[in-house]
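Every number here is computed from the coordinates shown, using simple stated rules; none is lab data. Everything numeric in this text was worked out from a predicted model, so none of it was measured. Cβ atoms are built from the backbone, for glycine too; each structure is taken alone.
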Structure P
Amino acid sequence: MSSLINLSTTKNTKGTKIEFDDLSNKVIACALEVHRTLGPGLLESVYEAALVHELVIHDIPFKRQSELPVHYKDIELDCAYRIDLLVGGALIIELKAVDALQPIHEAQLLTYMRLSGIKTGLLINFNTLLLKHGIKRMVL
């Protein structure tokens, strides 16, 4: 299940009310500040560095470029998967700076969530005029 984020804490979807967790809302607020300050058109690495700065300012715990091993049968494969940001040990953030989010970007985030056992993720594309159009929340 995935849903497009709006800035309120709840969203109605076909009569069902979905609560957006506090951690997701805090990260989105930080991302909005980064986008408001820098705007679209920069490299993903610039947005990542700026978002890390905002997370530090707001005392939100995170790991940057966290390694994600892949287990196959009885071995651990060194595939060099890296989660852009693992926030609070409970939220995966996958950052993009692309013309438009594609299904492969969603698949990437969902794969990271499945491999890590983390149930919630945010896909954030900073290359949009309005950041709210570039944020997707995914839930397993």
Structure Q
Amino acid sequence: MKKITGFTIIELVVVITILGILAAVALPKFFDITGDAANAAAKGVAGAVASGTAINYGTRLVKGVGICAAGGNPCLKTAASAEWCDPAILGLVMTGGAAQLATVTVGGSFQPATTGATGACTFTSTSGGVAQSGTIIGVVD
């Protein structure tokens, strides 16, 4: 007579129970991942805009007064007290421009009176999430 080996029903039930508990604990973490992704997207755009305005300001410092133009070439300038938390303005200082800003809603208010003034705009993903802040450096001369 051959001896048959294998798992008992009790062992199988214990393993299935443990897997069920693990699934109940782990699955809710994956359901909330869309909010984290939306926040990360908005934070990325905020960082890109902040870097773009810093490079814009640096170009103005290197090239001097009078070189910046309203069209953003070689750097962007606006009239004093113009609103910078506007996708049309911010799109001129970053690579990808309007296409990048189409993924977020821009909020806040920043109207620099002088070149080098800093302020903040908020960026919220169109997919949801919370507003992310980006520091903006204005060029107005």
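Can you say which of P, Q returns -15000 when helix-only ellipticity at 222 nm (-39500 (n - 2.57) for each DSSP H run of 4 or more, over all residues; to 500) is computed?
Comparing all candidates, it corresponds to Q.
Say we calculate mean count of other Cβ atoms within 10 Å over residues 52-59 for every structure; which of P, Q gives the highest result?
Largest one: structure Q.
Out of P, Q, which has the highest value for distance in nm of label points 7 Å out along Cα→Cβ at positions 36 and 116?
With respect to distance in nm of label points 7 Å out along Cα→Cβ at positions 36 and 116, the highest-scoring structure among P, Q is Q.
Give the label, chosen from P, Q, of the structure having the highest value of Kirkwood radius over Cα pairs in Å.
Q
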